[in-house]
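Values in this text are rule-based calculations from the coordinates and carry no lab data. These numbers were taken from a predicted model, which means no experiment stands behind them. Cβ atoms are built from the backbone, for glycine too; each structure is taken alone.
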Structure I
Amino acid sequence: MLSKETILYKIEILISNHFKTPEEAFKFFDKDDDGKLNKAEIVKLLKEADINGFIRGRISSKLIESYDKDGDDFIDWEEFKSAIDEISDEYKE
């Protein structure tokens, strides 16, 4: 399985190469426009980030587990922003 750092790096590359802002990326992947990313929407994001199909489901579950601070099994904008901030801090150097 890919390391967390590798997965976050691939997400960072996707966002920086295809979207003007992280908020634009969030809105793009929030297909039902409910202000939250569900597991299927996160799987789509991982697919676009070139994460292997075989492990996307497990990785999406792990991402929700890691960043879902309110325990609703979704990633809302604030939780997504927190993940993006972590990525940005990690890859500044």
Structure II
Amino acid sequence: MIRDKSKILLFALCLVNIFMVFKIFDEESGIPAYKDLRLKIEGVQATIDDIDAQNRQLSSEIRVLKRDEKYVQRLIKRELCYVAENEIMYIVK
């Protein structure tokens, strides 16, 4: 009787192990799904790093624009083609 119970228990444990092995390699919840999620996480992390770098660059530019009046004037002249009162603009084509 004890041998029968131990055989049934061993059979049940073997079935559970087989089920677990199939779950590990399952497309939706196993190792392939884990690898897909890892790739997505790495892609999102790369995007976050790029945006952080842009954010730091823009923050430093804002700080310079707040402090340096001459830089702002040069930027306005270059980007908006403004000319001071005592300057002459030459357009070369």
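Computed over structures I, II, distance in nm of label points 7 Å out along Cα→Cβ at positions 14 and 46 reaches its largest value in II. For mean count of other Cβ atoms within 10 Å over residues 30-37, the highest value in the series I, II is held by structure I. So mean count of other Cβ atoms within 10 Å over residues 22-29, computed for just one structure, reads 10.4; which one of I, II is that? Working through the options, I get structure II.
Given that P(r) over Cα pairs in 5 Å bins from 0, in percent, derived from a single structure, equals 2, 10, 8, 9, 7, 6, 7, 6, 6, 5, 5, 5, 4, 4, 4, 3, 3, 2, 2, 1, 1, 0, 0, which label among I, II identifies that structure?
Numbers: I: 2, 15, 27, 30, 20, 6, 1, 0; II: 2, 10, 8, 9, 7, 6, 7, 6, 6, 5, 5, 5, 4, 4, 4, 3, 3, 2, 2, 1, 1, 0, 0.
The read-out was computed on structure II.
Out of I, II, which structure matches 2.4 when distance in nm of label points 7 Å out along Cα→Cβ at positions 38 and 62 is calculated? Structure I accounts for this read-out.
When helix-only ellipticity at 222 nm (-39500 (n - 2.57) for each DSSP H run of 4 or more, over all residues; to 500) is computed for each of I, II, the one that comes out at -19500 is I. Of the structures labelled I, II, one was used to calculate distance in nm of label points 7 Å out along Cα→Cβ at positions 6 and 70, giving 3.4. Name it. Derived from I, not from the others.
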